[in-house]
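Scrolling down, you'll hit the structures one after another.
We did not get these values from a lab; they are worked out from the coordinates using the rules stated. In this text the structure is predicted, and so the values were computed from the model without any measurement. Cβ atoms are built from the backbone, for glycine too; each structure is taken alone.
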Structure I
Amino acid sequence: MTFRLKNVYWLWVSAAVMLLDQITKQLVVKSLGWFDVYPLFPSFNLVHMRNTGAAFSIMRDAPPVFFILLGVAVSVGILWWLRRNPQGQPLVASGLSLILGGALGNVIDRATRGYVIDFLDFYFGAWHYPAFNVADMAITLGAGLLILDMIRDGRRAKARSEVS
């Protein structure tokens, strides 16, 4: 029996996301005090926020171990999915790799700090989108790629059924 590592090269994407996420968070921690705001452009600030919850601070009273276990479970599932994913599906593989890197980037924060560092703040007037980080961007982009792949598959299936 031959053991082949399918899609293992996509793990470099995950590693790059984790590295970039941790470097940017460390720069924020060293450069800005908690709740400090540094305006960069109109409608965009760098901030130093601590998120103890999930997206948009939901479940902020849950213990960090809950999010650590959830992130690890999601990561194991993604690794399993990547292993089983055919090599000819780059949108799926890249989407999963981005999500994996983002999930583990935030798990590292929760395991080492007990919360996630968020620092990107977009706003319009008095309205502010919840602050987020590189890991969150990777998770969102990865989910978008998976959705795009599903849309493309749906269109292909529809085109095949119309030809038949």
Structure II
Amino acid sequence: MTTTEQNIDQKLFPILEQVSDPEIPVLSIMEMGVVRSAVIQNNIVKVQITPTYSGCPAMDVIGDDIKKALKENGYNSEVELILAPAWTTDWITPKGRKALEDYGIAAPLDTEADKAVLLNGKRMVKCTNCSSQNTRLVSQFGSTACKAQFQCDDCQEPFDYFKCLK
């Protein structure tokens, strides 16, 4: 159990696990690690969330989706945006990393490998289609700012790589 999970009322886990990340709908906000705490105080659920990067446009939608899911389960809620500590890709759960790969987005590497891939052209990102590491960076920016666009030189398929953020 992570420190974050200790700050989440266990009754709320199944509800929050049903809230999807609007940019990557196969991931829940719990798998992405954006929920910092969720506690029931005076019959109100107080949820703290951290954006994957400051200015992330999905946070308003996530906040609304949290409130809706909790309301459907009989809870009134307040959602607070917490900027520190900053979100890191280390907070993506193992289940979330697998869901990313299955969806066609390569999960983030560690910091040093990420730099080697994005800045030095190292071939370390595994293709989400055929698992080859014979892949190359096409663009520093993919479908969102937190992703880069890659292409596999074996199967020729393009795919996103989720950049390592620390």
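Assorted remarks:
- Structures I, II, by relative contact order in percent (Cα under 8 Å, 6 or more apart): label with the highest value: I
- If Rg and Dmax of the Cα atoms in Å is computed and equals 17.1, 58, the structure in I, II: II
- At a computed -7500 (helix-only ellipticity at 222 nm (-39500 (n - 2.57) for each DSSP H run of 4 or more, over all residues; to 500)), which of I, II: II
- For distance in nm of label points 7 Å out along Cα→Cβ at positions 29 and 93 computed as 3.4, the structure of I, II it came from: I
- Which entry (I, II) yields the derived value -0.89, -0.89, -0.92, -1.00 for log10 I(q)/I(0) by the Debye sum over Cα atoms at q = 0.24, 0.26, 0.29, 0.32 Å⁻¹, for residues 61-108 alone: II
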